[in-house]
Every structure is written in C-alpha cells, then in structure tokens.
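No lab work stands behind these numbers, since they all come straight from the coordinates. If you're wondering where the values come from, they're calculated on a predicted model, not measured in any experiment. Cβ atoms are built from the backbone, for glycine too; each structure is taken alone.
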Structure I
Amino acid sequence: MSTDDFRIKQIDTSLYNEDLAPLPPGKRKWGWFEIFNVWSNDIQSLFGYTLAATLFISYGLNGWAVLAGIVLAGFIVMGLVQLTGRPSVKYGIPFPVMARASMGVRGANFPAVVRGIVAIFWYGVQTYFASTAVALLLNSVLGSGSSATFLGMTAIGWLSYVIVCVFQVALFIRGIDWITKFLNWAGPLVYLVMIALMLMIWYKAGPSLLGELGEIFRGTGEYAAGPVAAFIAVVGTMVAYFAAVVINYGDFARFVKSEKQMTIGNFLGLPVSLAIFSLIALVITAGTVVVFGETLTNPTDIVARVDNLTLTIIAALTFFAATVGINLVANFIPPAYDIANLAPAHISARTGGFITAAIAFFIGALWVSFISNVGIAAFVDTLGAVLAPLYGILVADYYLVRRQHLNLQDLFSAEAGSTYYYNGGWNRNAMIAFGVASVFSVASVWTPGLNELSGYSWLFGAMLGALFHYLLMRKHCAAKGASAALGSRS
C-alpha cells in the first residue's frame, strides 16, 4: 500500500482526529526490540511477578507442570496477538478504529468504552503496585514513618502513590517516543536486578533451597478438581492476565515496521521471557520460605527483608520503572485512544489520558482497602471474562467475515449505506453475540456451579463470541445477498 492509501479523503470529524488516523509505514519506528520490551515489562511488573509466584503455590501442581502451563499460555497469547496485531500493522489503525469494522462506526464506542474501563482499572491497580516500590525506597532511605494508615496506606504510602501518579502523567505528556525509550532500558535492567535478587536469596538460603524447590516441584495435589483442571486453570489465568493487552494490541502494533518484526518480538517477549522470568520467580519464592520462614510473593516485601541498602535502592527504582512503563503502554495509552474515539472532534488522546488518570487515581487508592479483597485470580479472571467475547468478535469478523480486507475510507465514514454503517452505525448482530457470550464468561467466574471453569473463562468467552458473531453475520450476509439478488431481478 502506498502512502496515499493511508490518507482519508473525506474526513468525518465525528470519527476522525490525528490520533486515530491511519499511520503510514514511513512514520513507524518500532522493531522487534520495542515489542519484546512491551511484553517483558508486562511480565516483570510487580503484579505480574506476584501472579506468577502465586500460581506455583496455589494449585498444588508439580512445579514443572505449572511452568509448562505458564509457557503454554505464552504461546497462546502470542497466537492471539498475532491475530489482532496483523490488521493494525497492515492498515496502521488503533483498536477503536479496528473495532468499527465488526461493531459499526458508532457501535465501536461500546467495546472502546468496555476496554477503556478495564484498562483504567488496571492502570489504577498497577499504579498502586508501582508506588510500593517507591515506598520501599523512601522507607529504606528516610526510615519508617508513622504506622497510622488511611484506606490501608501509611503517609509514606500515600506520598509514594501521588509521586507515581504525577510521574506517569508527565511521561505520557512527553509522547510515545519517550515512553518507548523508557521501556527499552527498564526491561533489560529489571532482568539484571531479578537475577541479582535470586542469587542473593540463594546465597542466604544455602543448600536448603534445593529441598524447598523439590517440595514445590513435587506438588501437593490438593486442587479439588484434579491435576488436569488445575493445569488448565493455570493456563487460563495467565491468558486472562494478558487479556487487556490482547484485545487492543493494535494500539501499539500500528507502530511496528513489519509483521516479521512484530512476530520476532512477540516470540521473544512472550513464551521465552515468560519461561525465564517464571523460573526466577520460582527460585526466589522457594528461597523466601527457607530464609524468612514464610512464602513471600511480592518482590518489594522480599527486597525489604534482604536488608541490603544498595540492592534495595536499585531494585526499587527498576521495579518502579518496569511497572510504570507497561502501565503507560498497556493501561494508559489504550483508554486515552478509547475515550478520544467517543468524540474525536472534541477529545484528543492527550485529554483522554487526563481523564484516565483522574478516574484511575481513586481505583488505585482503594486497592488495599477494598479491591484486593476480591482476590488476584478472581480480579484477573473477571476483567478477562468481560473482554473475551469482544476479542472473539473482532478476530472472527476480520478473518472469517472480511477475509482480511478492510475499506479504510469507510472506517471513517458515517454515511448511510457505507460499509460499516449497519443500522444507524451499530451492528446489532455483534452486540447480540457479545451479550450472550459475556453472560457465560462472567458467570463462569462467579457462579458456584461453574467455578471450576473460572480459570479458563477467557478462552470460552472468546470462542463463544467468535462463534455467535460468525453465525449471525453469515446469516446477515446471506439475507443481504438474497435481497440484492431480488432487487436485481425486479
């Protein structure tokens, strides 16, 4: 496609602004390394570490089985994002614009809002986790202050939280190039710090570490539904963890120079990086049992117990950097685009970012006192279950209904009769498919009779969304074709 193919000839201001416009190949600067760092920072965030460590001790599985489940989830996520990334690499469009093909030019506001809400929740939560690294740094340098708390956080905790909130907004204002540079040094540095922490824990634990690792690798077999269900639950939960990124992967795949670069970055950043990081997390988690007499799954808690000021300062800064980096890319930029998509003529991505930050501030502030009580697994699975059918609809529409071809001009047209106008700009078939599929996927998380399915509710929700959308659209296309044939006879 030439540069002219990416220009929108007739601009409908209700659907267009510069942030949503197709990005021509000449303006794309990302290669495999940038994509690798998107995933490595996501995995290496404090929340990601806590989730990985928790999976090794929560399902009673053999440690090798848990590791295999995590790596398998990496390959599954890689396959999923290849599907959502390919059209954005081809056409240079972000997720909200891509969603117009399946949901309608007005109906795309619905998945954009749903994705935006989920991203804002994640943004608030990850902001809190990043603030724990800053709090660790301040406590180690200044000493512990008052132990009095408000909403579960001390004065140092609140100061740290505000610092992270301001820093993230400031970095966002600087633009995508600054965020990219931030990610490119944060990702590799976190690996170095995690390896250093692992070696220090191993040194303190001594030979006893291998015995504790053996206990984890033997497994307890305590999962009520059995080992097969436990394995599937591990895979499903890890897939659900990435669900918020999977659906809107096009928001940053559009910056990649070629599909080959995207594929290499996805492979190194997902299954490969997940395997390495999970092994490091496993060794450190086992070591905490030996060294501290309890299982610690939050890296900031572990670093605080090691009692090494130099390591504490370096670790706090790098964990902060990794968590902030992925928070901006995965949880700040997407809702900024999504909110801008609601009223492109009046809301820029920058304004959308300010709105995101304001709402997320209260969500992160309530994490300790309220949201965390839901439980990490349930929290991840619920957010994933809401997004799952939307992913299935998006993919089924592009690959099965559209056969990988989009009318780029009509994605920005609200004229009656244009390709994606449907019924007043809404595709009712897609809405029905989402409604039916999401009822099942969310119910599988919270309904007692279906709780054994909660770990893989995302996979079921995505498959059901794709199936219902394809069947309804096939019927719609057949009826439209018959109507056209009838009209031609008359």
Structure II
Amino acid sequence: MTTAPHSDNGPQVQTDREGEAAEIPHPRHFSPEVMREAAGFKLSSYSIALEAWRRGLTVRALDGSLRRFRVSDGERTVRFDKSRPSLTAREAILIEQDKSRTNRCLSRAGVATPDSVTVDLTVETDEDVVARAEAKGYPVVAKPSRGSMGRGVFTGIGDADTLRLYLGVLREELRVDSMILERHIPGEDYRVLVVGDRAVAACYRVPANVIGDGTRTIDELIDQKNRLRAENPYLKPIIRDAEIEAHIRDAGHTRTSVLPEGDQLLLRGKANASAGGDTFDVTDQLPRRLGDLAVRAAQAVPGLALAGVDLRWTPVAGDDEGDVAVIELNSRPEIELNMYPWEGTGRDVPREIIDAVFPDSQPPGAADAQLHWPLRPVLDLIGDGVASEVEIAPVPAHRFAHRRRFRLTGGITVTSRQRSRLVYGVKKLGVAGSLTARTTADGETETEMIVCGPRWAVRSFTAHAGKALGVDWGSGEPWKGPVTPGFDLPSPTP
C-alpha cells in the first residue's frame, strides 16, 4: 500500500500499487445496482425522490431530466431543484450564486474567508489582472463570479505566466465576464454538508491525481484510473485539458513520462470530484470545530435550508487547531460525493434531507432498500411531450414482500401474444416481474424470471407464466436484488 502525502492530523489516503481504491461502500438503501438508471446528472434528484416515495410520500417528476420534482405528504408540498428544497429562500440563492456577496455575508458573521476582489473582465486587461495579483501576492485563485462544480476554478496560481494562461481559458473558452481573484488559502480541502443546523456528512477531497507504478506512463495511469472511476455511480473521469497539461509540465513531466513507483502526481489545483478529484469520507473523524464552523457559515446566509460548505484547513499535528477558512458555499450541493466516495463510508444523505423536510414521515425499512420506481419510462413520458409532469404510483401496501427468482436452461422465445399475457398477469395479480434471457459461458441460454409481490400472487403468477410459456419454473429461490413495479422484458444478453 502507498499513502498519499498528507497531514498527520488528517485522514489517510490509501490506494494499492495499481492505483485502486478500497471497496466503495454505499448507503444501504442506494446501491449502485438500484441507482444504475440515474448514474450521472440524476443521482441527487432520484435518490431524494426515491427516499420520499419509499416513505409513502407523493412524488411528481416535473421535467424530463428530473432536475425538478415535487414531494407532498397531503398537507405540505415541497419542490426540489436537484438537492435544493423550496424551503431555501430566493434571496439566499441569489447571495450564494454571487461569490462576492457570499464572502461579505460570511465576513459579517465572523467566518474567515479568503481576501478577494471582483474583476470585470470586459473592462480590465490581462495585465490589469496580473497587477492586481502581484499586489495581492502569489499564490492566487481565479474563478468565475458565478458557477459551480469547479468549472473555471484555478487554484494555487504562482506566477504571472500561469495566470495569463488561465485568464485565456476564462475569457475564450468559458466566456466569463466577471471573475473573483483571491489569495490562495493553503491547507486540506473539505466539503461539509449542512442540513438545517447540523453537519450531517463530510469528506476530504484530493485533486485529480495518479500514483506511479514504475511501469506505466502518466497517460496510461489516467486511463486506468478512469476505468476504476467509471465503476462508481458518481465520480467523473479525469479530463485532459489545459490545467492538467500545465500541472504535468510544472512537475517536470510529459504525458508519456513513467512515474516512479509510489510517486503521486497532482493533476489539478481544485479538488472537485466533478473535475476528477478523489473523495474520502471523514464524517466520523471531522473535528467538532470544523463542523460547527460549517454550520455557522451556512447560517450566515439567511434562508439556506441546506448547504455544501467548502473549507480549507491547515491542521496542527496533535490537535484540532490550525488555520481554517470557508472558501465556498453551495445551496444545491452534489450530495452524491458524500453518498459514493472514492474511499470510505457512503452516507445516507437522502434520509437526512427528508427527515428534515418531512420530519413526521416514517423512514423506509431494511426490506425497502431494493424497492425503486422505473426512472426512464417516467422521464420519457415528459420528454416525449405525452405529459407535462408525472406522479409516481405509490408503493403497494404489500411492498412486494415475497421475492423469488426462477431460472432454467434452454431457449425461450417470447412472442408478442405471450408477452401480453405476462403483462396482463402482472397487472391482475399486483406483482412486479421481469424476464431475461442470457447466454452463459458454456453457450447455453439461461432464462431468469424475477417475481415479487404477496406470496399468493407470486405463486399464481408463476403458474400463469408457466402456462403462457410452456415451461415448469419449479419452486425458485429467494431474490435479494432490485425490485421495480411493473413488468420488464429486456432484450436477450449475448
């Protein structure tokens, strides 16, 4: 094992010599298998909507991307924009989206923030910005006045030439008109998620990086790490761009250089997971001082129902003291980075959010962890113009408690007539069902049928399906995988 350079007082970042992270745990109720349809942009929305649906709350999808959805308990209705509930005040959103206004709110609340200035790029030249940076003192940070997910954020800029390079990216590629120039705050990067008056999750973040094995080139190491990141429902790939090229060059390498075994090469200054960074859960190890500071920062902007608070901390070995500053607030945080870290325990953030918004609702039980509603058909109805919004059918009272898998070897060709009979049986008996055929390693065709519902209904449907297809399924075996209401007949898997 190798350990990335890190403070004695911080979490240890460990990978094996192949650059592989430890097994990625996830919240019990949001396994990657259940969340597969939502991987990427929809993870945050779908996980919160799914938590609400499992609790018996009414959920309505309001657009074809599930960015917006509505949750109601019959008396109270809350709209969500991804992770942001409508309980967040409009003025709070406007403040949070303007980094200079955010910094003023934090300063008034006595929360340390970087020394910063707003720069109008439509008026000031590159040399004007360089002069400001030199007056402020390197290293500096340049970032858009508005934005999220680390787009256009360049940290640790140590000289005028590098600043000019990034100004070109901001002006020409990102079309940024207004930017923030601030002193770079050294230290370790943390994201603390605050819900209400509590810090409910925290992670330590490391910029995009690779660790040498003495054999592979930097390009090959990036490709290998991207393959591993693709297995995580949330983590984005490391995209080669001007910033990464600059970091490789400044470290004295090229993309074809072979890193010595155990050497870590940082590829960016910012630590956003959306920019290829690694996240390490530290919820249980977060010093109380940092959690309290994150809560104070969130409360410095009146009307924030929840917030992602980005901290820079320089700990002092042996205690929890040291310099700390808040560098960013986000009213619509990516909760996925706390749910699906590169390493550590994935936190059940949707539960925390729905607990706060609908405190009288009953959290789902362990058996509900595999229950989920089909995302794609719902969004297609809106995307195709069939409906402007879609209400998700509630979970049946029986909650598909009896779950069985039936398997047999031998080819089955399902005709349109047979499929219609199976769909009719699913609807009539109130079960969830799926039928899949795949080719095994020895060339045999294995057909698998999953049926979930009340015990009597599962038995009745099994008999019904056997007659429709002309097969004997036997008694089956317990099924512990995902359960989706309705009937699915995927194309055969080669």
- Query: For which of the structures I, II does the calculation of helix-only ellipticity at 222 nm (-39500 (n - 2.57) for each DSSP H run of 4 or more, over all residues; to 500) return -23000?
  - Reply: I
- Message: So if we calculate Rg/Rh (Cα atoms, Kirkwood Rh) for every structure here (I, II), which label has the highest result?
- Response: II
- Note on the structure: One of I, II was used to calculate log10 I(q)/I(0) by the Debye sum over Cα atoms at q = 0.12 Å⁻¹, for residues 227-394 alone, yielding -0.84; that structure is II
- Given a computed value of 0.65 for FRET efficiency 1/(1 + (r/R0)^6) of positions 43 and 259 (r between Cβ atoms, R0 = 35 Å, to 0.05), which structure among I, II does it belong to? II
- Structure with the greatest value (metric relative contact order in percent (Cα under 8 Å, 6 or more apart), set I, II): I
